[in-house]
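K.L.:
Please go over the structures that come below.
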Structure I
Amino acid sequence: MVETTEEATRSCVGCRQTDARDALLRLVVVPGPDGVAKVIMPDVRRRASGRGVSVHPRYRCLAGAIDSGAFKRAFRAPIEASARDLANIARDQYARRAEGLVVAARRARKLVVGTEAVRQALDGEGRKVRLLVIASDAEGSREELERAAHRLGRDCLVWNTKLGLGRLFSRATLSILAVLDNGIADELSSVVRSSAELAEDA
């Protein structure tokens, strides 16, 4: 059966609120290292087979699901898990997904890389810029580019570091990117936001 947009909702086992399926983090059970014990694993891409449960990608929802025994009931098995471990695994998966989205945008020629190139894109064809991505440790022209993006009604996302962004493009460092594709921009924003909300002190 194919779900319609109206049907694509799930309940968070942590807070019990219903939300859009894509706004929730899916978790599945996989065999542990001994092949017998069951281990909960986040499934950010929703590609793992088997029964899954959904939880908001928020630390408090993960912790609530564990404290209330919701995972144990949902998977019908005793499962050892800590909210911190699950959050860290999910954040790693979200980080890999974000990197994959940026690389995919580059391959599709929907990405502008570097301060000068981004400045030109904002000045000349700003309507094509959908999302400005700025490294957390970027300096210099960051504020100027953020103001230019806001003037155009474009979102700004602070993500990764200059070293981390540079690594994606075989550069020593990279401060700023501009995403030109709506779908990639929306998913990248969602992935980075979800990762941030999984921090224990979020």
Structure II
Amino acid sequence: MATVHVLKTGYVIPEAAGKERADCTITLIKSDVNVLVDTGNPQDGEELVRLLAAEGLSPSDISVVVCTHGHSDHTGNNGLFPHALFVVGREILQGDLFTTHDFGQTPYVINDEIEVIATPGHSSPDVSVLAKTPEGLVAVAGDLFESEGDREHEELWRSRSENPDLQRRSREMVLRIADFIVPGHGGMFRVPWVEG
């Protein structure tokens, strides 16, 4: 079965009006293929290479990179993985070959343990990665969930959402199926988790 490793825990720190410091959670899923979910801010490159090395991997060992959405703090180091297959938004990219996939109609299956599903709301083409692990189903959900703190501070995710009603429906669906959630800007947490 797959194993999920949070390589870097993301954060959001409010600054002056209209500004915040943020970096996303970067997650590695090991299986018969190595899948990296979100690649962080551009300044994370050297750290990401070190974090992979601590797992016994180099960038060339990553077979698939999934960016849960196209925001710069989730895509900043895609260039480290020129030979990987990329899943970003509604597109699958291998080299210079783009394929569109309707994630809302059918998941994109990476293997028997890992698939990518549509979870729109934060932005319209958002996706989440589902991994079957010995501990249960883990949803690496990007900014569908900012952090476990969403429970007490709903305004945090709603204020960053393109479509809060759609995002709420996606969140409820993931909460029904997942045993654990890796959010976009925090550490992994266990479900059940009651949506406020």
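K.L.:
To which of I, II does the computed value 2.7 (distance in nm of label points 7 Å out along Cα→Cβ at positions 23 and 95) belong?
P.N.:
I
K.L.:
Now for a different question. Figure out for me which of the structures I, II the number -5000 belongs to, where helix-only ellipticity at 222 nm (-39500 (n - 2.57) for each DSSP H run of 4 or more, over all residues; to 500) was derived from the coordinates.
P.N.:
The value was obtained from structure II.
K.L.:
When P(r) over Cα pairs in 10 Å bins from 0, in percent, for residues 15-70 alone is calculated, the result is 23, 51, 23, 2; to which of the structures I, II does this value belong?
P.N.:
Matching structure: I.
K.L.:
For Rg and Dmax of the Cα atoms in Å, the calculated result is 19.2, 59, so let me know which of I, II that is.
P.N.:
Derived from the structure labelled I.
Coordinate-derived values only; no laboratory data. The shown structure was predicted, so the numbers you read here are calculated from the model rather than taken from an experiment. Cβ atoms are built from the backbone, for glycine too; each structure is taken alone.
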